[in-house]
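What follows is a group of structures, each given as structure tokens.
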Structure I
Amino acid sequence: MNINIIFNHRIYFFLILAIGFIFRNYNINFDDLWIDEMSTFWISNPNIDILTSYKNNSSLELQPFFYNFLMRVFYIIFGYNDDYGRYVSATFSSLSILSISYISWKISKNKSYLLAAFLTSLNIYLISYAHEMRTYSMVFFFISLSILFYFLSLKKENFINIFFLNLTILFAIFLHPFSLILLFSISIHIFLLFIFNKIYFKKISFSIVGIFLLSIVYYFIHLKNLVPNNSEAYFFLKDLNLKFITNMYFSKYFGSRIIGICFLLLFIVGVKRLFKKIIDLKEASFLLILFILSYTLPIIYGYLFHPIIQPKYIIFVIIPIILIISEFIFDLKKKPKIILISFVLILTIGNLITEQSIKQFFVERPPHKPEINKSLYLISNSNHKNYLIKVNTYNDIKIQWTFAVKNYLIFLQKKNRLNVNYLDDISQIPNYAWIICIHDLNYDGCDYKNLNVEKKINLNRLTLSLVFLE
């Protein structure tokens with residue numbers, strides 16, 4: 001009987017894993033690349049030398065070169081193709097379902113891992129970033145692994161646990177500076193264990209000190225080449241408002257304001273329910289520390305210097321949220337446990353039905369990102385084959401964005417064997433030419449100085465205009 005129960009649990013788990021895998025991989029290349037992804041595609045181009053790649057990263061990105069370096073290696077192995085890059089994010093996002101589930105199992109030793117797997121697998125925010133050729137899914141995975149090996153190291157400070165703890169933390173930190181929050185969280189937790197429980201973790205402590213020193217050197221080198229602090233490159237980083245205070249990005253992480261508030265309340269109740277474990281400095285205490293620091297450290301920095309917090313930068317905060325909610329629900333007695341599990345399942349599935357992850361199986365999916373391919377095909381089928389690029393972004397690195405977009409459009413032009421011709425500047429217009437104007441999320445048009453506009457075609461986040469000189 002027990003064997004059958006375990007077998008059934010495994011069936012549920014693999015079903016959840018399969019659903020998460022499908023949502024992360026189905027129609028993954030439906031949309032063309034968004035402008036941030038074009039940046040990754042340009043910087044990681046293996047056909048240019050690595051020093052040029054590094055300089056391109058420094059001229060455009062606010063994050064270190066490591067992720068784009070890994071993508072460069074990926075393209076060297078599998079070929080430089082825009083269709084491949086998003087599968088890296090989807091793979092790491094899928095693996096995160098396994099890592100979060102295993103952490104849940106190690107913490108609770110009960111069926112809460114199934115709920116943790118379900119919430120990770122069907123989380124709309126994680127699914128959306130699994131479809132982007134950016135670093136966030138990879139960061140999420142390596143931080144989840146770091147948490148796992150930290151918990152294993154607390155149980156047993158052997159070579160394997162410490163080695164993989166160091167390795168996964170370094171990978172996370174090299175990928176994104178916000179991963180340093182994990183390091184601060186571990187430091188505070190082991191310090192509290194030493195002060196209150198009189199437990200000294202010598203190997204973990206030495207590891208943390210070593211990683212801190214490496215991180216200082218690494219980010220000193222990176223910050224020397226970063227876009228200046230007074231740059232308009234930070235235009236998308238805004239001061240916090242009342243909306244943030246009332247839901248702390250839960251609405252973004254779980255799909256809507258109402259559902260976000262429900263999960264926020266579940267998390268607060270979960271913290272209260274697990275209070276004894278938190279006071280005893282068990283795993284739940286570390287998860288709460290990570291949750292708190294994920295918000296407070298960027299907010300403090302923002303008030304001292306300039307705003308830096310964004311939901312995607314602290315995407316890993318979803319880990320303590322899911323784990324604490326799952327553990328607290330399975331800590332309840334049978335009847336309230338069943339009620340809350342049903343409530344969470346209905347909330348999650350109900351929300352997902354309204355999203356493209358499920359809707360695309362039944363209705364035609366609308367484009368969400370700029371329709372680059374469509375614009376090129378329209379040009380190719382028109383009487384005028386010349387085109388230029390205008391990128392409506394912040395001024396001081398606008399030219400670098402143009403290089404990234406140009407790289408992508410020329411790649412698509414060759415890939416699809418389109419009869420179009422890219423022009424470097426307006427002076428090259430023989431008579432008529434098309435302008436492909438890509439709009440950033442915060443802008444809605446392009447300036448056509450000294451040009452007459454004959455025709456405009458509005459595509460998703462893109463305007464295709466036929467122009468001629470005055």
Structure II
Amino acid sequence: MTVSGPSLDVTAVLHEGRRSLAAALVCLVTVVAFETMSVATIMPDVRAELGGIGLYGWAFSGLALGEIVGIVIAGAWADKTNPVRPIMAGLVVYTIGLIISGIADSMFVVVVGRVLQGYGAGTVPAVAYVCVARGFDESQRARVFAWMSSAWVIPSIVGPGAAGLIAHQFGWRWVFLGLIPIVLGVGALAIRPIWALGNPATSDPDRSTGRTIMLAGVAVVATAVALGGFQVDELAILALCLVSGGTALVWAFRQIAPSGTLRLRRGMPATVAVRGLLTFAFLGADAFVTLALTDVRGTSTRFAGMVLSSAAISWTAGSFTSARLIAKVGPRVLVTSGLCFIVAGIATMSVIISTSISPWFAFGSWLLSGLGMGLAYSPLSQAVLSAAAPGQLGAATSALQLSDVLGFALGTGFGGALIALADRHDVEVGGSTVHGGVNLVWIVTGAIGVLGVFASRRMSRYLGGPSDGTSDDAGETAAASAVAG
């Protein structure tokens with residue numbers, strides 16, 4: 001159909017709508033990033049007031065499990081209706097979670113709020129991907145994704161320090177409650193440009209959607225059961241929870257992940273597995289850095305928050321470095337190097353916490369770990385997308401995201417369980433059970449990082465390598481020729 005009249009004005013309106021949509025998506029990501037980085041800083045203050053050290057790790061793993069549910073449900077919902085509906089529902093749940101955590105009188109109530117916040121946070125990337133696909137041309141999408149990624153930079157740098165200052169001046173509750181008007185304002189800003197996308201052209205039911213939701217639900221419940229076993233003293237109940245939850249989790253993950261992922265089969269399966277090992281190692285340790293610095297070394301919350309911010313700075317630097325080098329050296333070298341840096345950072349952090357070395361050296365330690373995360377994280381995504389066949393892109397990226405979030409949930413969950421066990425059984429170092437617990441966290445996350453180093457050697461060396469575990473000599477030859485040329 002030909003449109004008569006001033007076509008230039010129509011084009012201008014269209015471009016303005018796209019700018020508004022991009023701004024809305026960036027603002028949504030920014031809000032989630034601020035909350036994520038801020039809460040990691042104030043959790044020692046929450047624990048100091050409410051107690052419940054046994055549930056400390058659940059404040060993080062609960063968020064991750066809620067994110068899985070939010071990602072799956074919102075993604076399926078947005079495929080069938082106007083995406084404004086799932087994102088608004090997610091923001092409502094997110095706000096309720098902030099209120100619950102902000103007025104909580106126990107650590108259990110904080111965890112409940114965090115699970116709801118996780119659901120709301122999970123709806124943002126799920127809906128954002130749909131909005132970018134519907135609202136922007138192929139040539140514009142890379143730029144929008146770059147803007148969305150950059151939305152994490154300022155919150156990662158400013159959020160921890162600001163949260164520490166707010167907690168010191170007004171109390172930790174205002175970190176949660178102070179975000180509510182911002183969430184509501186951003187939601188109001190996002191309604192119009194997202195609503196303008198309309199309903200999808202087709203909304204035929206996809207049989208695989210229901211199955212994916214079911215499998216994600218099994219994975220969430222199974223993880224919660226396995227981690228929940230550490231909350232009881234009876235060894236038989238703990239064993240039952242670990243066996244039943246672990247078995248169900250392995251079954252669900254195997255249905256979603258590429259064949260051979262748990263066996264570290266060469267190529268894409270190993271790459272998907274390494275993503276989970278990476279997030280387990282780094283995020284599992286990162287969640288307890290503020291607790292270790294404040295409770296063991298006696299630093300302020302603001303100081304500990306700045307240490308977290310240092311990792312965000314070097315993460316960004318590592319990401320830019322990997323983007324420049326990946327075509328030349330391939331993802332395997334970057335991922336292996338990144339994991340080595342993370343292990344080194346965890347090891348040096350454990351020394352800083354356990355000795356009289358100045359806590360200022362913690363900045364160097366976590367700068368090193370953040371650099372490793374920046375070097376390794378994006379190349380894993382690129383390696384999976386490069387290796388997946390066109391008809392397997394959706395399945396491959398879903399498996400990668402599930403491995404990513406499960407690594408976060410299990411790393412923080414097991415870390416919290418170790419600290420809880422140390423507290424219940426009086427495992428002390430220097431007279432502190434928290435010190436004994438975080439030492440166990442460093443050991444476990446460091447060991448997982450070492451496992452990731454060895455697992456990364458089973459990735460394809462260059463982008464475009466085979467996904468089925470066969471030799472990637474052809475890929476190496478092609479990459480070498482491109483570099484030589």
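Coordinate-derived values only; no laboratory data. On a predicted model such as this, the values are computed, not experimentally measured, just so you know. Cβ atoms are built from the backbone, for glycine too; each structure is taken alone.
Taking mean count of other Cβ atoms within 10 Å over residues 27-34 as the criterion, which structure among I, II has the greatest value? Intermediate results must be reported in sequence, preceding the final value.
Working: I: 18.9; II: 22.4.
Once mean count of other Cβ atoms within 10 Å over residues 27-34 is worked out for each structure, II has the highest.
Between structures I, II, where is distance in nm of label points 7 Å out along Cα→Cβ at positions 115 and 363 highest?
By distance in nm of label points 7 Å out along Cα→Cβ at positions 115 and 363, the leading structure of I, II is II.
Of structures I, II, which gives -0.26, -0.75 when log10 I(q)/I(0) by the Debye sum over Cα atoms at q = 0.06, 0.10 Å⁻¹ is computed from the coordinates?
Source structure: II.
Looking just at relative contact order in percent (Cα under 8 Å, 6 or more apart), which of the labels I, II belongs to the structure with the highest value?
Numbers: I: 16; II: 20.
Max of relative contact order in percent (Cα under 8 Å, 6 or more apart): II.
State the single structure among I, II that was used to calculate FRET efficiency 1/(1 + (r/R0)^6) of positions 107 and 379 (r between Cβ atoms, R0 = 35 Å, to 0.05), giving 0.05. Kindly include the intermediate steps, with their values, before the conclusion.
Numbers: I: 0.05; II: 0.40.
Source structure: I.
Starting from the value 19.9: which structure in I, II was mean count of other Cβ atoms within 10 Å over residues 83-90 calculated from?
Answer for the origin of the read-out: I.
Quick check: -27000 is what I get for helix-only ellipticity at 222 nm (-39500 (n - 2.57) for each DSSP H run of 4 or more, over all residues; to 500), calculated from one of I, II. Which structure matches?
II
Give the label, chosen from I, II, of the structure having the highest value of Cα Rg over 2.2 N^0.38 Å, for residues 99-250 alone.
II
Using the calculated result 2.7 for distance in nm of label points 7 Å out along Cα→Cβ at positions 131 and 411, pick out the matching structure from I, II.
This value belongs to structure II.
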